[in-house]
Structure P
Amino acid sequence: MWRIMSKRGNRKMARKFNVAVAGATGAVGQMMIKVLEERDFPVASIRYLASERSEGRELSFRGEKVVVEKLGHDSFKGIDIALFSAGGGRSLEFAPSAAKAGAVVIDNSSAWRMDPDVPLVVPEVNPHAVAGYTTKGIIANPNCSTIQMVVALKPLYDYAKIERIVVSTYQAVSGTGQKAIDELEAEVKQWAAGAGQGKGPKGFAGEFDYTAYPYQIAFNCLPHIDVFSDNGYTKEEMKMVNETRKILEDESIMVSATAVRVPVFYSHSESVNLRFSKPVSAQKARELLSNAPGVKVVDDISNNVYPMPLDAEGQDLTLVGRIREDISQDNGLDLWVVADNIRKGAATNAVQIAELMAERYLS
């Protein structure tokens, strides 16, 4: 474990923390490390954990080399905060061991999200919920699509109760992992090199060995994220239903979601249709969102200004635009919401939870 002696940082904390990152070599794990550096989290020491195949690999932290260790039940002695992005199975297996060793686990998988004894936290929305960590020593990071949606909805919900949400997502391939990023890039390169014999993207279909998805993703959209449930919705769609209710602490909200994978590398987009208990004008919504933490209003249609995935990539703000009153129903509103799924949708949200813990409960 490498120890940091630097005194730099903008937080006035007397204490620094021993941190572990489980799944450190994955896309989200590496982004967690980057965000810890960027936000100058008060780290005393850091430990990188991963599967056996990554053991011995060297990564860095603040310019110093850190050797990756094999994730095990005995990996968490002396650790204060354990950031997990190692997959649901490993979280179920190893998170209780980390908590038993005295670490607070912040888990990015879906394994613990709907456990009634585990808080599901978005710091801009329900920071008070972190207090529930004491039951199991675990805090869950929500689904990436849920995070950006509830960040945008919270200021509106506080003004007028939301009765119904209909959301369609347009999710980047990075949500699947590095293999999907590589696959989209390879497909585009293969098509550009002449695959399909000039037939266009449709002629290209079927000429690539797909592994990340059941179909070609380049020049295509797949209305299929995760497995289908008996009710016809996918697990991804039902995550948005159930997690939204848990985070907003309102089981009465009706939610219907359609999740679509699109040929974009980073940042998820969402079309969100809302029905409120009372009228909410577009002007009022812009005012509320402009003053909301973690939100940036990008909404000037007269100049073709609206959120796009390329705008959100690499930043932590949730971008909201195309704000308009729904002409098909009373008390309705439409939004277009975009955020970087690897940052705010995963790594940054986890580090923000760690900051809440450090400031309120562990100092």
Structure Q
Amino acid sequence: MSALATQHQALNLGQGFPDYDPPSALLDLVKDAIDDHKHQYAPMAGVMPLREVIAEKVFLAYGQYVNPTTEITITAGATQAIFTAITAFIHTGDEVIIFEPAYDSYRPSIELAGGKGVVYTMEAPDFKINWSLLATMISPKTKMIIINTPHNPTGTILKADDLIQLSRIVKDTDIIILSDEVYEHLVYDGQPHESVLKYPELYQRSISVFSFGKTYHCTGWKVGYCVAPEYLMNEIRKVHQWNVFSVNSFVQYALAVFMKDEQQYLSLSQFYQHKRDFFLEILKTTRLRPLKSEGTFFQLCDYSEISDLDDVAFAKEMTVKHGVACIPISVFYTDHRQDKLIRFCFAKTENLLSKVGLLLSKI
């Protein structure tokens, strides 16, 4: 869709990336690290100052002590962390439960490892999980469950009761939880982010994945990290060492200093909620019907009052004919179900969002 948007000079609210720069103070720190000759290989697990400040953040945010030496690994983006975690533990015949619509890297990674994705389908418009039903899907082959909160593409979040029920379901099993939490700081309306790191029973069997790109508006830098108990991290690093070995050094040193300013990430929920609310006001002038976005920088919209086209055809028409690129939701489902939903990314300047609003109001 981004290629189509470029081809037709459409305003791109499709792919999830901001159209503004990272904080200037972070850019200055990157320049400082370059000037300080931080050009050579970083340690395989990441530079220690960065791992130490991550450990401090995890304790302050979630009350969980993690050992920076043995329980944190810096990765080349969150997707690499997800792929590495899956290939470290999933083998031929293993089953992995995923919740669809799902971020599109999960299933290919599972299948490349020889595993099978077992799909729990979440239903629009609330995309809630029936944990009793989920429990019936667990078999002796179930090796892993992948959760994602805040959730891409739906913008929903898991609540405390969801994590408690998940904890009960996996108790006394060997099931590993892979928790994709890249939008941890993009949660709205005063609600907390419920990380597996807050729940001791879950933490002891979980790998949680985070993204600096989503947090600091620098998706192109491709730097993330994962947190896991030592016995799991040992296996993750066996794969990490041989697929990337280490992540670029100078950005790690810059992030290690920048993360000490907690307000830079604590203020993100307010920053993005303002953008969400601004975009929702714009949508009132259109025939699109927004679903509730509790987190991420994505907004789903129902277009059924506008068109009977399937969502892929409608998204293409939006891009080519109306000049606004979006993402069809069916592509996040294995069965390409049709709910007449499209996804917009509102991590854009208000100027761009206003221009989008003028175009959408004419449809």
Looking just at mean count of other Cβ atoms within 10 Å over residues 162-169, which of the labels P, Q belongs to the structure with the highest value? P
From P, Q, which structure was distance in nm of label points 7 Å out along Cα→Cβ at positions 194 and 354 = 4.9 calculated on? P
Given a computed value of 13.8 for mean count of other Cβ atoms within 10 Å over residues 18-25, which structure among P, Q does it belong to? Q
Per relative contact order in percent (Cα under 8 Å, 6 or more apart), the highest-valued of structures P, Q: Q
Quick one: helix-only ellipticity at 222 nm (-39500 (n - 2.57) for each DSSP H run of 4 or more, over all residues; to 500) came out at -11500 when computed from one of P, Q, so which one is it? Q
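Just so you know, all these numbers are worked out from the coordinates, no wet-lab data involved. Fair warning: this is a prediction, and the values are worked out from it, not measured in the lab. Cβ atoms are built from the backbone, for glycine too; each structure is taken alone.
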